[in-house]
1. Of the structures labelled P, Q, R, one was used to calculate semi-axes √(5λ) of the Cα gyration tensor in Å, giving 32, 18, 15. Name it.
2. If Cα extents along the principal axes in Å, for residues 76-163 alone is computed to be 56, 20, 15, which of P, Q, R is the source?
3. For relative contact order in percent (Cα under 8 Å, 6 or more apart), which of the structures P, Q, R scores highest?
4. Quick check for you: by FRET efficiency 1/(1 + (r/R0)^6) of positions 52 and 124 (r between Cβ atoms, R0 = 41 Å, to 0.05), which of P, Q, R is greatest?
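Since every read-out is calculated from the coordinates, none of them should be taken as a lab result. Not measured: the values here are computed from a predicted model. Cβ atoms are built from the backbone, for glycine too; each structure is taken alone.
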Structure P
Amino acid sequence: MSDASYPVEFQVEYPQRSSRLWALFSVIPLKFVALIIHWLVMIVFSLAMAVVFFISQIIVLFAGRYPEGMHTFMVKVLRWQMQISAFSYGLRDEFPPFAPSKDPSAVTLTMSRPETSSRGWAIMTMLGIKALALLPHSIILGALSLAMVVIWFVSQIAVLFTGRFPQGMHDFIVGVLRWSTRVTAFSLGLCDRYPPFSLK
């Protein structure tokens with residue numbers, strides 16, 4: 001279960017069975033070759049996100065609100081990124097779409113647009129101070145990410161032999177991705193509430 005009180009929610013439906021073939025391709029690692037096109041397209045979207053983010057913070061400074069269209073665009077791209085991440089880590093075996101999609105998915109990212117956005121956080125973002133406020137998160141997430149890679153590799157070995165992703169390992173990886181997503185949303189000004197130090 002996750003912290004339902006936080007306005008950014010990330011979930012990955014636990015699969016009853018996992019693909020041994022995709023697990024093998026992860027270990028080899030051919031799976032990441034299959035994602036090259038996704039990453040190339042993601043570069044384009046990431047550049048667009050950077051432009052939208054910069055403009056949005058200027059608008060927040062003057063209007064005190066994140067433009068709805070920009071917020072929707074950022075959330076859609078982040079959701080797509082998390083679908084790719086879920087596939088990359090073997091949390092789900094469905095091949096991700098090649099662009100943000102409205103189609104239902106076992107990987108969900110929900111993020112409500114705030115009624116107002118903080119001018120103070122927007123100023124601190126422009127000055128680079130916000131990044132300093134997130135330094136504790138960055139340090140902890142760095143350590144958790146290393147642990148996540150080890151757990152992911154072990155999980156793929158388990159899938160090769162059992163056809164199932166160990167649920168505890170699945171929950172841990174989802175938790176790290178959830179934490180990371182909340183930090184990303186806060187850093188992009190999509191949410192002004194400081195993210196919790198939690199996997200849930």
Structure Q
Amino acid sequence: MGFNENLKLLRKQNNMTQDQLAEKLFVSRAAVSKWESGRGYPNIDSLKAITKLFNITLDALLSSEEVLDLAKANSSADIKKIELKVFGILDIMCIALLFLPIFAQSNGQIIVCVPLIFCTTLPLWISILYFLLIGLVSVIGIGEIITAYLSTKKYSTLLQSLSFIICSILILLLIANQQPYPAAYSFCLMLAKIFIIAKTYRKKG
């Protein structure tokens with residue numbers, strides 16, 4: 001028998017409703033219903049709770065094929081979490097653009113490099129746009145790290161897509177305003193993210 005049938009049988013043998021089982025496992029009734037209908041598997045923590053509740057082994061609960069499927073699913077989930085955390089760190093590193101002395105500023109005939117927060121020769125609207133884009137990327141980075149811990153796959157792809165779009169706009173704006181060093185820094189962060197995604201998909205393949 002498969003996991004869904006085993007779970008349903010164990011629940012009925014112990015005279016429990018789906019609501020009662022859900023309460024003991026600290027999950028929703030919808031989750032139990034989903035498991036019993038064969039539309040999904042619980043995470044490792046819930047599986048451990050089920051084996052402990054019914055005093056059975058994991059092998060008795062899952063078929064060998066299901067164990068392999070679950071291991072693959074958890075491995076993919078772990079890789080995605082690591083990817084999101086690294087993405088978040090790289091996006092937060094974008095805030096260094098505010099403080100690194102890499103923005104070109106002309107003082108008469110001399111060009112010096114200063115942090116963005118001390119750059120006075122840029123037009124006001126350009127400076128505001130830089131601050132806005134850098135702030136957005138940094139906030140997205142924090143969101144990516146939080147999403148990794150909450151395991152909310154629904155928002156992870158959206159956050160990563162937004163990160164790429166905003167970083168691309170920032171790089172183009174820096175290039176257009178002849179700021180090679182900040183553009184190079186931002187481009188390196190972008191390349192690092194592309195490398196991570198490429199490596200992740202390669203592993204999946």
Structure R
Amino acid sequence: MARQDWFRNTDWNPEIKATFYKKLARARKKDQYLKIQAYFLSRTFPEVALDLLEEYFATGDKFFLASAFVTQASAHLSLGNIESAFTSYERALNREKEFPHAGTEAFVDYPFLVATQRCRERYDSALEVLRGKKTGIFRIHAFKREAALAMILADFGEHSAAREHAVAALAFAETPDSGLRYHPQLGTVTSAYEPVCARLRELADSDSILQ
């Protein structure tokens with residue numbers, strides 16, 4: 001069994017914490033280790049992840065800042081703090097404007113969250129983000145982009161355009177293979193998105209577009 005890096009723990013307890021901070025104290029650049037560990041705990045131990053991120057922010061690092069904000073958003077979502085997640089995503093996107101090479105998934109995660117939460121006051125900003133960057137590496141990126149457009153445009157009453165984007169999103173969701181030879185499942189749409197797919201089918205099935 002491969003040895004797990006000390007800064008990639010998926011569990012957290014007093015012993016793991018003590019080992020992490022012992023090794024962190026010896027590390028020359030602490031910022032990246034704090035950020036990476038926070039990422040691995042953002043869904044399972046979100047409170048710990050948020051504390052680690054505060055330590056990361058205190059280092060003054062700028063290079064990983066956008067990524068750290070996305071991890072912060074993920075932790076807030078795990079805690080059900082939707083407004084805080086929005087704020088973190090917006091900070092990530094603003095950082096990417098300042099430093100375009102610090103690319104993250106905020107360009108699809110933010111508008112997707114806006115759409116699924118039906119946060120109408122953020123629809124315009126979500127559309128601006130979606131229209132600013134249209135491609136991603138994985139099918140999940142394309143799915144989230146098309147799904148967000150479908151749901152937002154449906155609320156704007158643009159039903160024809162909403163149907164087109166819903167059909168496109170479902171096509172990405174129904175493609176089980178990533179197209180990557182050695183990682184066929186990487187970045188595909190999982191069953192966790194079934195509630196969104198159900199909504200998309202409602203939009204796509206209007207006027208029998210799929211029949």
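1. Corresponding structure: P.
2. Values: P: 52, 33, 19; Q: 56, 20, 15; R: 36, 28, 21.
Only one of P, Q, R returns 56, 20, 15 for Cα extents along the principal axes in Å, for residues 76-163 alone, namely Q.
3. On the way: P: 35; Q: 18; R: 12.
When relative contact order in percent (Cα under 8 Å, 6 or more apart) is calculated for P, Q, R, structure P comes out on top.
4. Values: P: 1.00; Q: 0.05; R: 0.75.
Going through P, Q, R one by one, FRET efficiency 1/(1 + (r/R0)^6) of positions 52 and 124 (r between Cβ atoms, R0 = 41 Å, to 0.05) is largest in P.
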